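So, here's a batch of structures to check.
Rule-based calculations on the coordinates, nothing more; no lab input. Quick caveat, the model's predicted, so the values are computed rather than measured. Cβ atoms are built from the backbone, for glycine too; each structure is taken alone.
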Structure P
Amino acid sequence: MNYFIGTAGSGKSTLTGLLKDYIINRDPEISAITLNLDPGVKVIPYAPDIDIRDFIVLEEVMEEYGLGPNGAMILASDLMVNYLDDLKDEIDEFNSDWILVDTAGQLELFAFRETGPLIASSLGFGDIQRSVCFLFDSNFVLRPNGFISTLLLAASVQFRFRKISQINILSKVDLLDEDQIDMIVNWSQDFQALEESTSEREKGLIRELSMHLSEVFIQMGSTAELIPCTIREEHGLDLLFGSLQRVFDSDKSRFY
């Protein structure tokens, strides 16, 4: 079972749907399903096999509790715990090799409220193995301060879901050239290089704050590997699929 987590617009839903198609087309004997955990999404670029919207309708939450869209999303996210048994039953009925979970666009609703880790723990029943893919939006990480901000979010998610292996993905790399991709991946591997780039490219208070944060990551030593991925090329999905396989024990007959 893999959870896609990231900021709004980072490509979670698109990647969820395409990875399912990739897995099925790669080996017809391997099954994959998608689970949508965003109760407020209007349009999804794939047809979810399991959908939280079958149990929670955002407009009904707004009407019943007299809330606006933002307040209703928070409450709807909390209400998901009431339907964990229903979700488990549906997951069990599919008996799928891979379960790809698409989380809410507002990552804080799943990652930073108590319900997110609870749901991840509860749905990981039996022998289901779990992982988290955190998406670095290529639009936001070209400058050191944008990269550091996203790295902080990724580290926070890793801390919140500390019992689950995490993979960091640089999404939409087709928007970048090779030098930009290499630069960003190098920042994720060499925090001294990140600190040097921060010193050169940032100014004023942003520079000072970014420098201090760079030092924090230098002291931490490392974070999850950053994998470039583009949905426009199968090679990008090859890298992601291979990384997910490495997360899970190679001697298992089923991967989740």
Structure Q
Amino acid sequence: MDSLRVLYTYTYYFPWFLLIFIRILAIIYFFPFLGSQNIPWQAKVGLAGILSLLLLPLLKPQIVEFTLWTLVFGILRELLVGMTLGFVIRLVFDGIQLGGQFIGYQMGFAIVNVIDPYSSTQVSIIARFQGLLALLVFLTLNAHYFLISGLIKSFTLVPLSGWVFNGKLAAQLIRLTGGMFVIAIKIAAPVLVTLIFTHIGLALIARTMPQINVFIVGFPLEIGMGFLMLGLAMPFFAWCFKHVFTQTFHEMLLSLRLMGGY
């Protein structure tokens, strides 16, 4: 009888476990490092399953009868919650990589590309460098603990099967998408301004001394000035990344409140 009672209890708790698992798995899929295609899907599913088992007793769900349609709609809602949270986190790293793309293009590295293991697409080598630097700063600041904390809070702000879409949430996502370009400009600003002044200097040299071939001189000069400014701006990059990650945590909580209908 005890074994039947345990089996009966786990049978009714399984839908709740499935909903938690879907939300966590969707977040992991969009996470900058764990979402990489180099990470086996078995590892992603296993991590999501372990976190779901740990969170299930903390949430203390009540035993409720689920029909097929309520379970299907609940899975879709949890999938949307996880995708939205992952989208908010991913926008930050995409903005940082976009800033690296701007820098690489201005330095003359438009065709110097490498394969991004996350998206399996070609990105500028400077963009890849900026993405790795941002990930290192992210881990150094223990920002992943804040994400885990936000994940736990998400079940309080957005109960299971409680996802709500409204105009405020749509406006928030549009604003964050636009903020990705703001992050890119902030990251690329020191190098871009330096290269703009370098171009102006080369233009003045070309006008005053036409015998100098500025195309031969300018290409290595732009690369050298770009790398020099990248090195000098490292403290600025670290400060900017820290500010961006802190702001992202607040934006993530705001998005959760909007998804919960607050």
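When you work out volume of the Cα convex hull per residue in Å³, for residues 95-238 alone for each of the structures P, Q, which one comes out largest? Please report the intermediate quantities before stating the final value.
Numbers: P: 128; Q: 140.
Of structures P, Q, the maximum of volume of the Cα convex hull per residue in Å³, for residues 95-238 alone occurs in Q.
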If we compute FRET efficiency 1/(1 + (r/R0)^6) of positions 151 and 191 (r between Cβ atoms, R0 = 25 Å, to 0.05) for structures P, Q, which one ends up with the highest value? P
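Which structure, out of P, Q, was helix-only ellipticity at 222 nm (-39500 (n - 2.57) for each DSSP H run of 4 or more, over all residues; to 500) derived from, given a value of -28000? Could the numbers behind the result be given before it?
Numbers: P: -15500; Q: -28000.
Only one of P, Q returns -28000 for helix-only ellipticity at 222 nm (-39500 (n - 2.57) for each DSSP H run of 4 or more, over all residues; to 500), namely Q.
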When log10 I(q)/I(0) by the Debye sum over Cα atoms at q = 0.08, 0.12 Å⁻¹ is computed for each of P, Q, which one produces -0.33, -0.73? P
Thinking of P, Q, which structure, once distance in nm of label points 7 Å out along Cα→Cβ at positions 15 and 159 is computed, gives back 2.2? P
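The value 4.7 for distance in nm of label points 7 Å out along Cα→Cβ at positions 55 and 215 was derived from one model only; which of P, Q is it? Numbers along the way, then the final one.
Details: P: 4.7; Q: 5.7.
Going label by label, the one that fits is P.
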